[in-house]
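Student: Take a look at the structures below.
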Structure I
Amino acid sequence: MLEDGKKQGETLENIMIAKANQDIKREIMNASERIIDECFTKAHHKLSTLKETEYTLMVTKLVEDGCKKIGGPCKLEISRDLDKKIAEKMNLKIIGQVETAGGIILHSEDGNVTLDHTFDGILRRERNRIRIKVGKMLFQE
């Protein structure tokens, strides 16, 4: 009886230790996720508050990339007044405005192809890939 009680006690102790370890790992994972989410929030804020020259350079590259991917003339939905200057400089037609932190949405001339090159769209599409990279940078063992 004493032997069985000892074995049950050891088993119960092992179960409790395993559960505690699992709880700790879950808490660490949750804390890591909160930190990564905070990084995304800060990145979004930084993109939203880019200086005019940085913003112009970035959006110009996004427009060039989008037109290249579409393979022909593009039309734009803009998010900021500054995008109008970029469109005029590149001789592109503006077809509307989109509510977002920055960037543009490109449409092919015939309207069959649309590319979301807004900052929100890019962060949303790339979230998992960026999440993994940020996690590795912040939490390398």
Structure II
Amino acid sequence: MNISKEGLSLIKSFEGCKLEAYLCAANVPTIAWGRTKDVKMEDTCTQEQADKWLEEEIVEYEDHVHKAVEMPLSQHQFDSLVSWTYNLGPSNLNSSTMLKVLNKGEYEDVPAQIKRWNKASGVVKEGLIRRREAEALLFEGKDWEHV
């Protein structure tokens, strides 16, 4: 399974695309569609490069979800988890209670677990509250675009 256009749309709507490096909410140098790998504050990129990076990196995050999740997933559940992992990283996925709950087959408890991850550097962030709500709704197959 690969991320769908809807899953990519969620990622893009919350990450935004900046062609000059900036510090994200977690104080990490970031560029393009939320890329943090090897980014320095003076970096710039083109829109074409930003799109290519996302296309390349999303495959890695799909793979992280495939490796970690032991239960069958629908497309919208997979999309939600790839977005979550893209934002929070595979280490957080692998150590999360969310993954433990999911791998026990307790699908109905996953949205609440998704929403718990709303902090950056220990501080609750409005943007993360909204993103986690959108990911939780997508996991449930519901409309997330008006969050």
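Student: Of structures I, II, which gives 1.5 when distance in nm of label points 7 Å out along Cα→Cβ at positions 81 and 105 is computed from the coordinates?
Tutor: Answer for the origin of the read-out: II.
Student: Right, here's the next one. Here semi-axes √(5λ) of the Cα gyration tensor in Å, for residues 41-96 alone has been calculated and equals 25, 13, 8, so which of I, II was it run on?
Tutor: Working: I: 21, 13, 10; II: 25, 13, 8.
Computed on structure II.
Student: Please state which of the structures I, II yields -23500 when helix-only ellipticity at 222 nm (-39500 (n - 2.57) for each DSSP H run of 4 or more, over all residues; to 500) is computed from it. Show your work: numbers first, answer last.
Tutor: On the way: I: -23500; II: -16500.
It traces back to I.
Student: Shifting gears a bit: Can you say which of I, II returns 14.4 when mean count of other Cβ atoms within 10 Å over residues 17-24 is computed? Kindly include the intermediate steps, with their values, before the conclusion.
Tutor: Working: I: 10.0; II: 14.4.
Of the structures listed, the value fits II.
Student: Computing semi-axes √(5λ) of the Cα gyration tensor in Å gives 53, 15, 11 for which of I, II?
Tutor: Computing semi-axes √(5λ) of the Cα gyration tensor in Å on every structure in I, II gives 53, 15, 11 only for I.
The numbers here are math on the coordinates, done by the rules we state, and not lab data. Since this is a predicted model, take the numbers as computed values, not measurements. Cβ atoms are built from the backbone, for glycine too; each structure is taken alone.
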